[in-house]
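S.K.: Multiple structures are listed underneath, in structure tokens.
Each value in this text was obtained by applying a stated rule to the coordinates, not by laboratory testing. All values derive from a computational prediction rather than experimental measurement. Cβ atoms are built from the backbone, for glycine too; each structure is taken alone.
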Structure 1
Amino acid sequence: MRIGVDVDEVLAEFLQGMLPWLREEYDMRVSWYDMHTYAFYEAWHVPEDVARERIDRFLESQVFKSLDLVPGSRSGVARLAGEHSLVVVTSRPEYVGSVTRRWLQRSYGDVFEEVLLTNSHGVGASTSKAAMVGEHGVDVHVDDNPAYCNNIVERTCADAVLLSKPWNTSRSVDDEVFRAVSWEDILGVVEWIDT
């Protein structure tokens, strides 16, 4: 099978890196558990343009370039790569493409056949994850965003696995979206789908 994997919060601990940085740079006191939504401006109680400016600054920081790995992701990715082809499908902006590829290479090696950036949070043209999944023949996609997972199962032939996080546990998902609480769960779901 061809498996798509999101980067932030599935492979990379984006918020675990950004929230301490925000505390240091802006004296913002937001914890990971306060993140009831991934619409940062809502969770941070700031205007959308202020949130965008802070995110852009973070994407230029050294902290962003050296994010920690989501627990279990390295061994999980290695196990998947032993039996499947892997592709990254991320909504990161194009302008962090080279940083993203270097981080993935350093963290996971040469296991990803492609790194696809939808540019959803960047300037210029963007595409949906569902479109990327469909165009690139992905059979199963792993993400932390329930809207992306719903979109994928509704608009493609692919399955979707939602990795549980504080911002998605109370969100409803399509009955065809599988939920996972860890990388071990992700591996179990993929194995079940593959049988």
Structure 2
Amino acid sequence: MPRKVIRRLSAIWTELICAKLRFIGYVPFHHKRRFFYRLFGIKIGKGSTIHMFASFYNPKNIRIGNDTIIGEWAVLDGRAELTIGNHVDIASNVMIYNAEHDVHSKDFTKARLGKVVIEDYVFVGPRAIILPGVTIGRGAVVGAGAVVTKDVSPLTIVGGVPAKEIGMREEESLNYKLGRAAWFR
């Protein structure tokens, strides 16, 4: 079989998996959703949960640490590697992308991929957008609605479009647990 056909069949298979995961996102029990998310290739650590209505692009490249909570309607892109650390709180409607169109491509068909890493104890506020190739350092805070286009240093608070430093977290020795996830979220 020609490579082009194999690539196309692989893309269709991945799209079918992502469609199934979207339907699973409507199941109101996070324990059941987590079971199916793991079954389809997402690595999810102990005590972590993904709230309802999440969307995924290629789940096999998504790794989520322990005691991490992903809010409702989140978009997690696994077309390149996406690593989310331990004790991370990602609010509702957050979009994390690691692939985007190359706007300089003549026919607009080329993609630009970049690994995204969110280190431990990070908080990402509602409706924030994280773009390809970004690393968010340990304990950083991304404000609501921010668009993160560049790396964020540890313990830094960023906000705005594009995201810029607006402060620093005072506590350097972060060591907390996020607590139990709500059963029906």
Structure 3
Amino acid sequence: MRASARERLLAAANELFYAEGVNSVGIDQVIKQAGVAKASLYNTFGSKEELVKAYLQSRHARTTERLNAAVDRHTDPVERLLAVFDAQGETFAQPDFRGCAFISASAEAPAGGLVERAADDYRHDVRALLVRLAREAGAPDPATLAHQLHLLYDGAGINAWMDHDPAAAGAASAAAAALLDSQIQ
């Protein structure tokens, strides 16, 4: 059964936007790769910005699912928190890894628009996950620990991309473990 126009547009957008950048890819490229008419794109999404938002929302959902699955493989609260970095490491090792889609799209987008809001929603959910896991691990100040861990998470992603170093997740995990040891009795 053939995928819907929406599914084909999102698949094409995901591949093209992630590999080449949101601003570098024109609507005509997405339409051609998706094998749909221009009217399908505008009837489905209304604008390129809406398509970019939908692309980011789909990546958000997949990333959240991947992080939660990694966390759920563990019962120990500290291991659950460190599993976030393990999940990152799996992503960094993929041959098509090109950094954080949210950072890339945000860097190209105007402030205050749909793209920025989609990136903010993603970051909020990652931070909320880290706060929850820090609380479960017994951190006396889960919000502060989560902020520190989020810095490690972001830094690992940038390092893995810029330095072509999938081991960045392991280094971030070791730093996270040291933070946890210092804050959790």
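S.K.: Comparing relative contact order in percent (Cα under 8 Å, 6 or more apart) across 1, 2, 3, which structure shows the greatest value?
M.R.: Sorting by relative contact order in percent (Cα under 8 Å, 6 or more apart) in descending order puts 1 first.
S.K.: Let me ask something additional. Identify the structure, out of 1, 2, 3, from whose coordinates Rg/Rh (Cα atoms, Kirkwood Rh) was calculated to give 0.94.
M.R.: Considering all the candidates, the number was obtained from 1.
S.K.: If distance in nm of label points 7 Å out along Cα→Cβ at positions 54 and 166 is computed to be 3.2, which of 1, 2, 3 is the source?
M.R.: 3
S.K.: While we're on this one: Can you spot which of 1, 2, 3 the value -12500 was calculated from, given it is helix-only ellipticity at 222 nm (-39500 (n - 2.57) for each DSSP H run of 4 or more, over all residues; to 500)?
M.R.: Label of the source structure: 1.
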